[in-house]
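**Q** Right after this note come the structures.
Read-outs throughout are calculated quantities, based only on the coordinates presented, and are distinct from any laboratory measurement. Everything numeric in this text was worked out from a predicted model, so none of it was measured.
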Structure 1
Amino acid sequence: KDLNKVFVFQLHPSDINSCPQYLVIARFIIPPNLQSADAYGQFFWTMLPDSTSYCGEKKEEVLLSYGLYFQPNTLKDLHSEALSRTQHMKIRSEEMNNFFVGYRQLSEEELDLYDKNNR
């Protein structure tokens, strides 16, 4: 994995008119576990789209709101922390750059519930 490049994660909802919103999480080396805290490094998380207010816009613009762009500095920070927190583990060299991205669709009750101030 080249940490000097932007990594793009793009969702393609099957029914964009219903304006689904997703929780997206990512972490290097060890997949993130939302069920319990662990000591394997922080994970990145966000909502796609940030707000369901994008739903009334043109389809092309709405599709852009389902894209997530990981900048090189973010990737490097996440990777560095994951390496330091897993240095005591026996991990094969080819696993050291594994980047896990997961997502789930939010329920109606969760829509627009989370934002940058409410993480």
Structure 2
Amino acid sequence: MTNNTPEEMDGIDVQKYNLLDKRFDRFFATAFYSQIIGAILYEFCKLIFLKLIAIPLFLVAIVSIFHVFYLNSYLEPIRWKLHNTSKGEVLASKFSNLEFYLITIGLIIYDIAAMFQMII
């Protein structure tokens, strides 16, 4: 029999899960906004100084998205277990994650290519 207190549910520390889930949202927002601001600076600014500011923004976006990948792979099985998700919903969630991964990998490739173009 499992202990189902508000702090622990089916052997899962709910407080730790909620903390990591909030961290996931923050890192995702950081990656998103730094990617957008860096891309705008890179594409539309004529001054080299402003273009060089995009390099740290791209690096922040890359590091943040890798941390989001880590948190997502750690939190998804816990989320499925907490919400008693069916196998069909788990499969749909995995396909949704695949789309997310492909889009962000494309953005990472854009960031790296833009950084090399600015450096060279």
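**Q** Given that Kirkwood radius over Cα pairs in Å, for residues 44-107 alone, derived from a single structure, equals 14.5, which label among 1, 2 identifies that structure?
**A** Clearly, the read-out refers to 1.
**Q** To which of 1, 2 does the computed value 25 (relative contact order in percent (Cα under 8 Å, 6 or more apart)) belong?
**A** Computed on structure 2.
**Q** For which of 1, 2 does Kirkwood radius over Cα pairs in Å, calculated from the coordinates, equal 15.6?
**A** It must be structure 1, since only it matches.
**Q** Match the computed value -5000 of helix-only ellipticity at 222 nm (-39500 (n - 2.57) for each DSSP H run of 4 or more, over all residues; to 500) to one of the structures 1, 2, and report its label.
**A** Derived from the structure labelled 1.
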